[in-house]
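Each structure below is given as structure tokens.
Derivation of every value follows stated rules applied to the coordinates shown; laboratory data play no part. Note that the coordinates shown come from a computational prediction; the quantities given were computed from them, not determined experimentally. Cβ atoms are built from the backbone, for glycine too; each structure is taken alone.
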Structure I
Amino acid sequence: MLSPTIATLTMNPALDITTEADVVRPTDKVRCAGSRYDPGGGGINVARIAHTMGASASAIFPAGGSTGDVVTRLVHDSGVPLRVIRIGDSTRESFTVNERSTNKQYRFVLPGPQLTCADQAQCLDETRRAAASAEFVVASGSLPPGVPPDWYQQVADVCRDVGVPLILDTSGGGLTHVSSGVFLLKASLRELRECVGRELATQTDQLVAARELVETGVAQSVVVSLGSQGALLATVRHSQRFSAVPVRAVSGVGAGDAMVAAIVVGLSREWPLTECVRLGIAAGAAMLLTPGTAACRKEDVERFFGMVPGAEDVDLVHT
């Protein structure tokens, strides 16, 4: 069996539980209708969506307790090869309630289990083994308690040693403590704002901030996801913007992960980066049509891809 082309790392996986209710009120019991269970966490979502799009992807993640057993089974059943690091604490749950009367979505996210130093060392070892035979590594998601904020820099150092490009999608301390070695960084506007430590009111501000991360050596390229406003791409040579595909959303959960998955799928096909970002926008739009964190459909991604306009160059000097 050939080694997966894309290896994903999820340090804080979750069992994603999705349900719906007519009205969400404080104090009163909220009567929910049915529930959906999906394996969650950034890298796991990326692996599942990449697999759905026809790419070869694997998932590395720690798992513990009965919740971890369910997440492991669900990933296995999705057809994604997995490398599981068994831990003592239980894998977290994430809970989403869709309010039917308003179409609002309420998301409750727990911090996750405590990972010991031995757990962390195993995660890094498994990442190194997978990276040795992969074409790309994707590290995505938050860091659980006990993991140092420079963890993703350690992952970047491993990827640099092995010689494999790293695609990173994280936030908070996990992002601000990365200083080098990332091939492509995907950030939301909030994450970019947290990373540079200032308000980014205009598109020019946003692109300048993204270019700073490129010029200081944090990443070779930065993709900023803007939701319904599309996306921005900054590289050492170009600053570009992309329009979104208008979609009536069923759920916004996992759209960013779908974008990352499609970008790395495009890279694995040796597409130009601009086309990879267009595919990422299409996958993010397709993900909005799915319940919970169910993987988007390949045919929806392909349909939306044809609707994504080409990139527009942005002149930061004159904008």
Structure II
Amino acid sequence: MDSRKLRYSLMMLVALIAFGTFGYYIFEHMPIFDAFYMTIITISTVGFSEIVPLTRVGRTITVVIIILGISVGTYTVGIIVQWLVGGELQKIFGRRKLHKQITDLKNHFIICGFGRIGHIICKELFEDHINFVVIEQNPAVIEELVSLKYLCLEMDATSEEALQAAGIMRAKGLVTAVNSDANNVFITLTAKGLRPDIFVLARASEEKNEEKLIKAGATRVVSPYLIGARRMAHVLKRPTVVDFLDIATMGNQLGLIMEEAKVGPSSGLIGKNLIENRLRQEFGVIIVAIKKAAGQMIFNPAAAETLEAGDVIVVIGEKEHLKRMSAIL
């Protein structure tokens, strides 16, 4: 049940009390407290006698208060009973707890939209224990998010209030994956307006809109339909290559996965080449590429390549071994 119904009923009740109080005060010349008291006993229909003899106008006011008071009072009581029986109070406390959890998040991701793309993104992040918050407008989708135990906000992702409530000032990045490219552009502009340095990954339904998203400030733009079509073509032309990429990027029965890890400023591997750091021997990983701190990408690096602070290495290996390697890096 919508909590607005209770709010409206209470507003009508307050308005009725104000009508009766000022009515008796103005037309019956009662002191303000006596006028308020007369209104309350009339609404509650307790059967007390009139404080002072009423004129025809005063009795008309009383009749109106009785009729409206019974209607509004009964409606309000019914709404409150529904709240108690339907568990609305529990929902309110649940929402407060949810907002508290979101407020405590740091270095998380904000996912705008929980359609087919957003659903897959959230599933991947959840499985890897990466914190995220979903912003979604559809109440039915919110119920699904709650059932999945995902942190979520029922708000419009294009608004500054929604992004601020999701903790954009503390977030690591934002993904805008709503169905409308125009909304994705607007969300990107809003996010960059609030925090110019935030990483924004944007979805483009049409290839022609990728440039618009880049101009709006998106760090990366992904067109799912274009990627899907290219992948289908690669399956036809190079099926073995596609199988390898699936093994490397999505995991498989072999337990192998492609991962990236950043060399920290205090790592003991700084200044050592790939032979000296013994990553392959100790962790059984294959180093595919190194992205240098300056931005240069080195594919299939030579054994003499030296690691520096801020370098990001791309490797293939078993998930548990990669976790241990990341800790050392």
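Here P(r) over Cα pairs in 5 Å bins from 0, in percent, for residues 27-210 alone has been calculated and equals 1, 7, 13, 14, 11, 8, 5, 5, 6, 6, 7, 7, 5, 3, 1, 0, so which of I, II was it run on? It traces back to II. Determine which structure produced the value 1.57 for Cα Rg over 2.2 N^0.38 Å, calculated from the coordinates; the candidates are I, II. Answer by label: II. Here helix-only ellipticity at 222 nm (-39500 (n - 2.57) for each DSSP H run of 4 or more, over all residues; to 500) was derived from just one of the structures I, II, and that gives -11000; the source is I. The greatest value of FRET efficiency 1/(1 + (r/R0)^6) of positions 195 and 243 (r between Cβ atoms, R0 = 30 Å, to 0.05) among structures I, II is that of I.
Source structure of the calculated read-out (relative contact order in percent (Cα under 8 Å, 6 or more apart), 16) within I, II: I. Between structures I, II, the greatest calculated value of distance in nm of label points 7 Å out along Cα→Cβ at positions 51 and 227 is seen in II.
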